[in-house]
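Structures given as structure tokens follow.
Nothing in this text is a laboratory measurement; each read-out follows from the coordinates by a stated rule. This one's a predicted model, so the numbers in the text were calculated from it and none came from an experiment. Cβ atoms are built from the backbone, for glycine too; each structure is taken alone.
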Structure 1
Amino acid sequence: MTISLPRISVIGLGKLGAPMAAVLASKGFDVIGLDLNDKFVAAINKGLAPVQEPRLQECIDKGRSRLRATHSFEEAVLNSDITFIIVPTPSDKDRFFSNKYVLAAIRSIGQVLRAKNGRHVVVITSTVMPGSTGGEIQRELEEASGRKVGAEIGLAYNPEFIALGTVIRDMLRPDFILIGESDDSTGALIESIYKRSCDNDPLIRRMNFVNAELTKISVNTYVTTKISYANMLAEMCDHLPGADVDVVSVAVGSDTRVGSKYIKGAIGYGGPCFPRDNKAFAALGRKLGVRCDLAEATDLINDHQIERLVGAVQAHASPGAKVAVLGLSYKPDTQVVEESQGVALAGKLSEEGYVVNVYDPLAMEGAETVLSDRVIFANDASDALEDVQVAVLTTPWPQFKEPRLWARRPPEARLIIIDPWRVVEGSGLPASVSLVRMGYGATPKASDVVSLRRVLA
């Protein structure tokens, strides 16, 4: 017996939309993507990945016969049963997410639905503020379509919990699926799609719009709190002889009340989601008259991490010295530099008077638009290390861990590696290279123990 699958349209073929469309097509759904970017549409129709993301091309290849793209809302909506909207929701001056691109898409969809027979489901996958889906988004959809949400149109809020660099993996094996639904049949349809598209059997949490919207930003805000807590522990370990944040954090994460995910003291969080979600959560609290001191403290600790890295450089080299920053993407396996700690550090060191070499395997072009002529853009990691006194490893790309990278330096050329991720193996380094493992207090001397006892007394 042949199972009739819902036909799917995806509005937005960027960093998240293209992977969503490709994953769904690879799982047997007929998918039509829509984007206003000519290059994205052309790439999909040629069977090519429009953005850089691990395994994206693999999924496009697998679902090639079921995946196409268009510029036309009419073509996309009339040839699908359910539409996922995954367009940007940039932060405004008050730190709230702007729905202007979502509403523009809703208006175009609604106008097409006026001429379409049968029920259609519209799903908001973009992150929005609590109150948006059941508020201005629903009003715009009903006004544009001339129909009422419920019996005539399904509406849902269904955000993704993914990270750039692991988008495909996160979509195939999510921890849970979050669905804010206008009605039971809408939620059931979305649930059926995930039951087919996921490789695991994730928990599915269905609820009303506002609960789902609040859940989305609450998850991200809680994760940032764990990251800042781990970084606070790491800095504490910097000052405690014999302390090792990895030993401490593994033990702390062993308690099921805490959990091991994101308890890794290193550098601050960055990227397009965590920083802005945390700020939006705090802004919402202020608007509602709710104390959000915890979210604000999380941001303060995160902002402090650049000062901590600058201090580590200053401890080993004076302004005027040549230093290297290795890693400009906010995490490995992506070219995104938004809120990147490496970019921020390079800019700050330049301001402090250092000569800064930078390198990243993927993010050089994006970093150049931000840093411009304030730094020197190296051809590769070895070039970035030429004649530098200090190198800071800000993104743990695998190639930066290779002992061969550090062994290429002349024997007389001394170098300090500052490694907040503690991924470089000290045992394989040349004698001229010294390793500073942030989050790790040096082996205590007798005098250190006496001083520490005085501090704790």
Structure 2
Amino acid sequence: MADILVSSFKNKCLEKDILNMAISISKPNDRVVVDVNIKTGIVILKSDLTIYINKGITITASSNINDFSKDNTKELNLVTRPTWEDCMYDGAPSRFFFYGNSIKNFTIEGEGTINGNEEIFYGRVTKHHIEGKFYPRVPMIYLINSSNININNVTLTKSGFWTVHLVGCCHVIVDNVKILNSLIFANCDGVDIDSSCDVIVRNSTIIAADDCIVLKSTKEGKKYGDCHNIRGYNNTLTSTSAAIKIGSETESNFYDIKFKNNKIIDSNRGISFQLRDSGNIYDCRFEDIFISTKHSSPLEWWGKAEPIFISSNRRYKNTNVGYIKDITFKNISIDSENSIFLYGDISNVSFDNISMRLCRKTEYELKVHDIRPSEELNHPFESPLNLIYIDGAKNITFNSFNYYIEDNIKEFIDNNYFVINSNEIKINGKSY
């Protein structure tokens, strides 16, 4: 085992090539130490390798889009419609920053930074939203069919697209990582766990637009199987979309999902289920979580400050959508500007020891909900403002639901609870 210093290649090749050069000569279990600031395009990863970024050192993405392509043969899909309306994505980008395919025993760590150079991807810029020039863009770390992966201690910032995208990966730990992205640049998720298993995200701070930690099963990822045995512990999350989400790409099943001791601060949504395809979601548990939500914008971001949002509805009119069942929320403290929201084929959901404060925080319209993306009801729709909104569900139980409604929002409340088209709904609630 040896340390290979990237600085030793500084005068031997172009700056954009020195990290790949260091990796190419490494032997199993060697450590490539990034000890000098560099600007680079695609970095090809391999098995049995550690990349260590020294404190104070930054790896910055190239300003040349062509530096992220392996062959430069695929044309860019230029954005002609805003991505909040048109963001279908199969999960397979044509350009990459850090790229690994079928690798094992890979670690990236240190106290340094990876900077995605987000500005080079900017398209239309408005007060609430920055659109990309093309879609999909360049994920920061993209791993396919890989195992025994560790991402530790590093800071990942200004990503141009999904920051860490794991496709068909297993035995992954993301620990003590800072993901610090723009809160108005679209599609810059934190960690995307796509058709993967045995993944832990812990002790991390994630600030991102769109979602912070999101479980998916894309069309490209579906072949790797279900998304299961996913854990999230001790994270602090802020999002302009959803802090913790399952969906909206849901081609396969999701189960054995557990999040505990997380803080969600000033997010557009807290915990969100967006089942839109043929997969099913079951056996999920969320425990000891603080959720603070507020409206982010009139239209640009999916969600309307719902602290817990669970929805199962067709992406397209002919989609055979799956079901959501056997979900537990326990010891959840909520400070919100909108309802706990359940919509669609949802059953066997228990809410135990929930404390909720409803308060007006912004000047946006309050009597509105949002179940995009869906051809069934594709835009935010007017609805009552309640503590709890349930439509189409069954066997939903709220045990020990304590709430407080601030004076500045009382005039907008129609009823505390709104329940339609549903069966076996039990709410044991009281004001505190």
**Asked** From 1, 2, which structure was distance in nm of label points 7 Å out along Cα→Cβ at positions 294 and 406 = 0.8 calculated on?
**Response** 2
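From 1, 2, which structure was Rg and Dmax of the Cα atoms in Å, for residues 302-381 alone = 11.7, 33 calculated on?
Corresponding structure: 1.
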**Origin of the derived value -500 (helix-only ellipticity at 222 nm (-39500 (n - 2.57) for each DSSP H run of 4 or more, over all residues; to 500); candidates 1, 2)** = 2
**Asked** Looking at structures 1, 2, which one was Kirkwood radius over Cα pairs in Å calculated from, given that it came out as 22.0?
**Response** 2
**Complete:** Comparing distance in nm of label points 7 Å out along Cα→Cβ at positions 222 and 374 across structures 1, 2, the largest value goes to 1
